[in-house]
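Alright, structures below, take your time with them.
Every number in this text was worked out from the coordinates using simple rules, so none of it is lab data. Quick caveat: nothing in here was measured; it's all calculated off a predicted structure. Cβ atoms are built from the backbone, for glycine too; each structure is taken alone.
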Structure 1
Amino acid sequence: MQMQYSKRIKLLHALCLAESSRDAVAKPNVDLDEYDALVAADFLSCYVTFRAIQAAERSPLAERTDNFDMLSVYQAYALLAYAFFTTPLAREDISPNFTTAQITIAKTLFAGLPDAELVEIIESGLQKFQLIGDAEVEHWAEFRENLDKLTVAFVVAGTDDESPHDKEEVVPLFGQLLSQLCEAFENV
């Protein structure tokens, strides 16, 4: 039997949450009915962005001082991931809330920053997100397509025992795409 997409991302959320839990003794909650698909998409967007930042060997802490605008690139990347994690939910009549998501993502990615900085990151990240989403230039279309495929591969790798890849094999690819995005905005 095929698993509904919403259940698949809820399962992946539970697995990634358990993996990232600091409490190694705690058991993950496996009752998927207690998870929300949109909360799962929020979490997974932040999770893959954190992992991409690590894989790309970036330092948001240093960039906050040296290149503050790069934080909005991470925000845009997470919003793009969120868009691709939530697009299949439309088939189940679940609609994402990008206004709430962008705030949740910023507060998660940049916990501890003052509100004024968060607002700047959110606004600039949204502008970058819209620029990338609306662009018809081939390299942006290819970037969107690659990130879309990668989010699907991540969901499948993390939730399907018959997947040819493990989710840990997919994570470095998020880092490669993030590096491409950072390079594009460093040259602007």
Structure 2
Amino acid sequence: MDEVPNARVALVLGTSPNKISGGTNPYFSARMEAAARLYKSGKVSHILVSGDNGSPYYNEPEKMKSALMEIHGIPLEAITLDHAGFRTLDSIVRCKKVFGQNEVIIVTQSFHSYRALFIGDYYDMKSWAYVAPSTSYGKMKVLFREYLARTLAVWDLYLIHREPKFLGKKETLS
């Protein structure tokens, strides 16, 4: 925590709140705990939770908000929801272009942080990663997926210049 700079906003990247087999996804729990730690330490004053909201039955930002408030005691006014963070690229670009953040602490696991920082760097954002603890749950699948996602990030940024699925209008963080 001592090595983390102060920044106004922590961007928490979404993941499923539940495992396919049932129960809480440990990656989700670790990200919520890490975000709460940043807020309670005074390193950030606001938390932007960004995730998939692609169906009425699946809403990562709402689940993140609920966990932050109910489990970790973070006040509602310190949380903003980004419902269009369908991919890491979407979350990072929207953080900058929609929510107006040029400096951000990204909360995710180590394996994911490299790609998130790579995308942030491409968009000239001053970003740092606060790494949430990882787990062995689904480790091989997660690492294989990340390998493919890193390749896709290079393709998206440097070859086809992909934009977010939904950019939307500018919003102000309270």
Structure 3
Amino acid sequence: MSSRYDAEKFAKDGENRWLWRMHPRKLEAEAWRDALLAVSGELDGAVGGPPEDDVLASRRRTLYGRISRTGDVFATDAFLRLFDFPAAVSTAEQRVTSTVPQQYLFMLNSPFMTARAAALGEWMSKRPGGVAEKVGEAYWRLYGREVSAAERALAGEWLGNEPGAAQWAGYAQVLLSAHELMQIP
């Protein structure tokens, strides 16, 4: 079931009581981090091996991150806690979902996000074609959809005709930090 907006259905059931569309859901921290590594071309798909103490310094799947019961021993603990990972010391019926400013500050300022943006920006800059074609490929890679005319125009305004590595990396960080990449549509 899609979460796409349909004006006719919305007019009949704006609150979605009859379930004409799926409500978008936020990805768990583990899946979101793995997706960031995958779309930037950096995900290490190796299976098995010892756990990683700091998933932000690793390119392995988040599944291989070590967590502590108290939630304050490893660097992985702070990252996962920021994105609603349940406390290992207690049981939880289900995960809570929050959207707080600290999450977006992480996306803007963390070395982890900067490194993913640099890798994705490098991939975009090396693609054949002009800025418009590269932006279109990035949208397919990240969001699995066509870029809209308005999004393409905005990207063209910001990147210009011949963007450098820093401009591509900055644009990539915007794309990686978009709420659309964090949601299951």
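A value of -14500 was derived for helix-only ellipticity at 222 nm (-39500 (n - 2.57) for each DSSP H run of 4 or more, over all residues; to 500); which structure in 1, 2, 3 was it taken from? Clearly, the read-out refers to 3.
For the set 1, 2, 3, ranking by Cα Rg over 2.2 N^0.38 Å, for residues 95-142 alone places 3 highest.
Here Rg and Dmax of the Cα atoms in Å, for residues 7-110 alone has been calculated and equals 14.6, 44, so which of 1, 2, 3 was it run on? This figure was derived from 1.
Of the structures labelled 1, 2, 3, which one yields 2.9 when distance in nm of label points 7 Å out along Cα→Cβ at positions 15 and 79 is computed from its coordinates? The read-out comes from structure 1.
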